[in-house]
1. One of I, II, III was used to compute relative contact order in percent (Cα under 8 Å, 6 or more apart), and the result was 23. Which label is that?
2. Computing helix-only ellipticity at 222 nm (-39500 (n - 2.57) for each DSSP H run of 4 or more, over all residues; to 500) gives -11500 for which of I, II, III?
3. Say we calculate Cα Rg over 2.2 N^0.38 Å for every structure; which of I, II, III gives the highest result?
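What follows draws every value from the coordinates through simple rules; no lab data is involved. Note that the coordinates shown come from a computational prediction; the quantities given were computed from them, not determined experimentally.
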Structure I
Amino acid sequence: MERRERRNAVTVLAPAKLNLALDVVGLLPNGYHALDMTMQTITLYERVVLRRSAGLSLQLPGSPVQPNDKNTAIKAALAFFHYTGLLAGVDIIIHKNTPVRAGMAGGSADAAAVLVGLNALYGAKLSMSELCALGAGIGADVPFALMGGTCRVQGVGDVIKALPPVPDCWFTVVMPDYGVSTPEAFAAYDTVGSSTHPDCEAQEAAIRAGDLDAVCAAAGNALEECSGAKDNEAIKALLRAHGAVTALMTGSGAAVFGVFRDEAAARAAAAAGKAAVAAGVCGAARPRRCPGDPLKKYKPPSRRAYWPQRKEVFLVQTFYKICLLLLIVGGVNWGLVGLFQFDLVGWLLGGSTSVWSRIVFALVGLAALGAIPEMFSEEPEE
């Protein structure tokens, strides 16, 4: 994740992902599928803008997706505020570039961007393990989206091992003008199975050796045969005809990508794809290199362990709430004086000149001074 920060706003670039390999290795007791995958982020980004707010809102300008409470970005914001205990809000604007229902984890990348952005925006100082633990409760691909780079991902997406960068190459991604439902793809797999089972162990070894040919030889997707994406074979043939070392579907589909040795061949294939396929998206991208951390399975940390990190934020918020309360008291009291010549504070505390009244008036004045910095806080640019 890359981010640009201002005082009241932050912009995060959320990269899409491709599956260099995806195998279904079992069915867990909870009904989820155990997977073994090699995942790679690429230089196709969504731009996620977060602004401080008293409420919670989501905008998706130019996207056919309608904002609602089920959106992963909203879920991520709610999870962040619930975990940290921050009484705050955020306005989220997502400029989408990753196609929907493509198997490229656009929604998971958005959720990861919201977690990273809120962590920076409110100075919460959550660790990567804490962010990944929160992300795992939102979607299976969110922890990887937080990590980025090249990773071996197992289980239900909760066991992640960072790998060296994939050998230098380019990707051309072709997305048909239709998508694939992930639950339907897995349901079809349960019915018909697959003859494709990539060797993720061999692919990991090839990545470590820097051998692109071996990486591509071990590539494959166990969901491709049952995804229902009817144009897969035609798209793969087109990509191979233009020099792709290999071509396969990513995730549960429907996007298909080819691996190329150089930029010129990748861009030529993208141009051919646009001309030959009714493509919603067709373009070239590079692997996004990100070292990540050699993390294990993420376990949600205790709230007690988080307290030292959020103490500073908590104290600042408490200070401003006290200032606001005192300013309300002062404003109401002077309003009563102006309208009815009635000093409520003096009446309650033994007269306007009593010690207690003077203490309250002094605190109201100090609260006004404490609120002055907020007048000069930098407003976010549109």
Structure II
Amino acid sequence: MNDNSMSIDQSTAPMSGKQLGIGLLLLMVLWPIVYAIGGEAQSIAIAGLQVLPFMFLAVCAYLGLRFTWGKVLTLVYWVIFIGISALGIFAMSISPFVDLNNNTIVSGGLLSISQIFLSITLAFFISLVGFIPPFQRWLSRFLPFDPNSFVHRIALVTMLTLSLISFAPLLFQDTPPLLALFEQNSETFNEGRDDSGMLRDMLYGLMWTVPCAIVAVGYGLQRDLPAALERLGLVRPTLRQLGEAAVFTVVLVIVATLLNMSTSWLWGIFGWPTTDGEAFNTLLGFAINPIGAVVIGVTAGLGEELAIRGALQPRFGILLPNIFFTSLHAMQYHWDSLLLVFLIGLALGWIRKRSNTTISAIVHGSYNFILVLGAALQIPWFS
């Protein structure tokens, strides 16, 4: 499959836009019902919130290819989606500077809160350059997307905006937002959900991610199912490719381990803030076991590869989707670990480009499995 294919969206879809609209309407009706049932059904519904907003944005953008009202709906929804995302990142980022028990700001916290607010606001306005046609045309000289496609333009601006507002708080924080929130509320952070429940939540997230990724590349509006799977790069691998995946995994584990040691050494020399490994392992403690290693390998490997290397990379190349991929980890990692995530993402992007998403998912999942299993077995290099 040619990773740089520009033939968007011309496959004949067996489902009409009306049928897809009815399906989405049913989903919007059924989701709150499932949520209201409570228990495990509610957990399944909540897991969908990780990816459903992206799927709805993609569907709106595809409708924008056909109808003017679709463009209007997309832009209105985009503003709401980005606004809620920015508000969530801001709220999580300022948690270390707010005394929740007394509803007061801690000493010196007002300056940090102001800096975080301004950085997220500035990041948002900078990202709006993605809406400017001359910038889109200039960027399309280096990336394999169509600047005349409304779908591509929305995807471009969304990646830019979410990446910048996710990175922004780390400019003024010694602890990533999610870890800071966890340290502040460690006793109640996962209250009401045991370890097996947390692992099931990860599987529920994958359960939503797969169909959402298929819809996001135009299934039902521009492609039938086989064409959507081909567009995502989900193909049956050859025996040779499976052998290459095994080799890539071993090399990736070795290189990543050496890079992790190097960044820890370098950050220590300069006294830069680093990711709190102990806090992170505590946060992920529910999965630091053999079963958790399998679950993380499958969910992160397949889910992240489908979204990043499957859906985005064929249209935007390796670099920009990988920056977005790295930003998705900015809530729990500081710059030292984010550099490692970025470099690993580049390797996975290269693997996807030379083969397919199936192989990059196998490598990604196997890499995660080995790291988590190594931590569970308390192997020094991984723990």
Structure III
Amino acid sequence: MIETIRLFDEDSHQTLFEGCVLSCEQDGDLYKVTLNQTMFFPEEGGQSCDKGTLNDIPVEKVLEKDRVIYHWVKEPLWEGDTVTGSVDWEKRFSDMQQHTGEHIVSGLIHEHFKLNNVGFHLGSEAVTMDFDGVITREQLRMIEYRANEAVARNLPVKITWPSKEELMEIPYRSKKEIDGPIRIVEIPGYDICACCAPHVHNTGEIGMIRLIGMEKYKGGVRIQMLCGFRALADALEKERNVYDISAQLSAKPYEVAAAVEKLKAESLALKQEMNGLKMDILQEKIALLPEDSQNVCFFDKHMDKSNLRYAFNLLAEKCSGLCGCFDGDDEKGYRYVLGGKNVDVVAAGKALNEALEGRGGGSKEMFQGSLQASKVQIEEYFAKV
């Protein structure tokens, strides 16, 4: 198979081209097409393929094997025909903004911290970059600032094809061994890297670089990045959310974090006060039960996960047989705490679970679990024990 001429290597900003159909064969519901030359960048090196059309037929995917680029389309094309191709410029330009931004960031991290980019993914959302070491949040912010300095300087992005002898003198980055000619992408003063993808002509075209997240990953870090119009869209969405929260809290946009902290503190105080009132109500209700009550199951709307054991401890003091506190409803089921004086608590808990589709465990003092049963079924069970 004849190698495909990669037109995007010559001019990444061109979107229209003509090519001769060399082959077309059916592949499932699609047709796999090769051309003598193409402007479509294939899925490669962690980057998704270009989108667009061949003779107005949408190109579904583009892959490369042995330097032959294959295009999958929904309709057949005829061998020997000349077709017109059109690459989706919006996607191409966005991908170039992200990819050139990644080179700047990776170059800076390598320069400052001697870390290597060992993983890269450029899809439709945030770009992810994996590094073989760890940096701090403060260092990440410094890298972001320096990267945007590179954008502001509007530096040329240089594409070269050095000879083997010339490559020996170039300190370029590469994640893998490369056979054949090596394409070098250089951003003067920031990065030199082997790369096959289309890039912007000048760093100013990137527009903006935002490092929006970082997490530990396989002994290093994974950094999330947005560039250009993706970064702008992200900033506008976050701004909209900040202004919405600002309006709801009656706080200035730059004060929303402090306003949320204040609201959380007030909410916690109210929750603690409410829990205290609930415990007082439970104490009063349980105090009204007769002393030495036998086999008591206690339900109350003021009981929840946080005070279930508190209520049980109060109930255990009043009950001389098996006793249990139940929190929940008939639809979702009930959480429970079970125990009692002169009772084999573990055996009682297992018997309850078996009878009422429950699960749980415990010790001789207390048994906890959940049931898929109704309140009536639980009450009937306790009446029979």
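1. Numbers: I: 19; II: 23; III: 10.
Going through each structure in turn, the value belongs to II.
2. Working through the options, I get structure III.
3. Ranking I, II, III on Cα Rg over 2.2 N^0.38 Å, first place is III.
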